[in-house]
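Take a look at these structures.
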Structure 1
Amino acid sequence: MKDIAILLAAAGKSSRFRDPYVKKVYTLASGKPVWQHSAQLFSEHPRVGQIIMTISPEDREMVQEKFAGNLSMFGVEVVLGGEERYLSIRNALEKVRPNMKLIAVHDAARPCLTKQAFDAVIAVAERTGAAILASPIRATVKRCSKQDTIVETVARDNLWQAQTPQIFASNILKSAYAKLQGFPTDDAQVVEQSGTPVTCVEGPETNIKITTKDDLRIAEAFLKVPQRSRDNPFF
């Protein structure tokens, strides 16, 4: 049954990627545009019935010229995003088909997602209504001042770093966005604010988000490793 809608977030500014010619989601990683790696994985998944990619209005013409064929090949619909991520996702939610049971939001800048990790978070989201991939923080965490001096060492017990996909029952995510407050930085925060508990599912450390050129090089190295091995932290 194809009952999962994917919202692929690709409308960011890529300011920290520091490339005047191309945004990170459109640059090549292992021979493919970064966004295409996850779009292809989703298009091949038996549960995925819809893929919507949010893009910046300023990229509309470029995306149509360069990627129309690829978007069509993987069944990706394009929606114009807003100034902030949550506005982009809200726009995409309006296009989700009514027969989609679950909605998965994924960063287009995370090209190293594996089917195994995706299936793991689907299973928990089906049971609980709201689940995200995340990784426990194992390093020592410091809080610093604006001058970059350490203010305190933060206890890392029960601290997790959020990843994507973040998957929710359709009615839960739509209802949470209808009651949106403030300026959330991810969709789990929107759902948390609505009063629905969100479960963390441990994802592989290889599921990194590309922010800088160094991240791109790391992602390319990961993409050379078979998917099954990437789910093993000791590959």
Structure 2
Amino acid sequence: MIRIAIVEDEAADQKKLQNFVQQYLSERGQTARIFLFSDGTEFLYDCPQLLDIVFLDIEMKQVDGIQAAYKVRETDRLVQLVFVTNMAHLALEGYAVDAADFIVKPISYDTFSAHMDRLMDKLDRRRTRFLMTRQGKETFCCSIGQITYIEALNKKTILHQAGQDIVYSSEPLYALEKKLKAEPFFRCHNAFLINLDYVRSFGADGVTVQDTLIPVSKYRKREFMTALANYRGRML
């Protein structure tokens, strides 16, 4: 069962999102537990554990969606945050909290369904996709959705995971890159392979993946920008 929270202070918009979620999942034979909140303060005070998706209105009177998202990210790096608003110019702020998507009001069901397809695809990958890698004679199984980035350091290959756990692999970085070819990973530097799901921001100094600043080769910067924009659908 999927766990979804809707944080929206306009009753009509909240009800529309709830109906859209129920219709989408019903059409696909799936179920969800839906939690409804009318303000960011209420949501943060009684935030359910292990949420899969949170729809956040940006414009709310007490704690707005951006503020609520920052608080959520302090304890949960995996939940998919989706901003729902008529303020399209705020889309870039979503990168700072690693937002999964950005939906502009007014919302039609066809538009909502297309966004949900992407969100569900990410959930499926996180739950069912695994990477098998070796450490000497032992083999480890890692959830691909939990890997934030992979680093080559001092003849070792280190897999960094969302829970701050790390796994050492005896396979070289290029071998793991080949295994992850069909996944949302990008080789931004000779020593780094990053998961685009965890990109929070990027600038002249490099790209921030979760909470780590990682260099981007000047020869790969344009390719990286294109790959990130294509993967996130420009968040619009």
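FYI, it's all coordinate maths here, none of it is from the lab. These numbers come from a predicted model, not from an experiment. Cβ atoms are built from the backbone, for glycine too; each structure is taken alone.
For which of 1, 2 does distance in nm of label points 7 Å out along Cα→Cβ at positions 53 and 165, calculated from the coordinates, equal 1.7? Comparing all candidates, it corresponds to 1. So Rg/Rh (Cα atoms, Kirkwood Rh), computed for just one structure, reads 0.95; which one of 1, 2 is that? Going through each structure in turn, the value belongs to 1. Each of 1, 2 could give relative contact order in percent (Cα under 8 Å, 6 or more apart), but the derived value 23 comes from 1.
Work out Rg/Rh (Cα atoms, Kirkwood Rh), for residues 85-180 alone for each of structures 1, 2, then name the structure with the largest result. Intermediate results must be reported in sequence, preceding the final value.
Working: 1: 1.07; 2: 1.12.
Max of Rg/Rh (Cα atoms, Kirkwood Rh), for residues 85-180 alone: 2.
Out of 1, 2, which structure matches 2.9 when distance in nm of label points 7 Å out along Cα→Cβ at positions 149 and 189 is calculated? Provide the component values of the computation, followed by the final result.
Details: 1: 2.9; 2: 0.6.
Clearly, the read-out refers to 1.
Quick check: 3.8 is what I get for distance in nm of label points 7 Å out along Cα→Cβ at positions 61 and 197, calculated from one of 1, 2. Which structure matches?
Numbers: 1: 5.2; 2: 3.8.
It traces back to 2.
Which one of 1, 2 has distance in nm of label points 7 Å out along Cα→Cβ at positions 69 and 101, as calculated from the coordinates, equal to 1.4?
Working: 1: 3.7; 2: 1.4.
Computed on structure 2.
Assign the value 26.6, calculated as mean count of other Cβ atoms within 10 Å over residues 5-12, to the correct structure from 1, 2. Derived from 1, not from the others.
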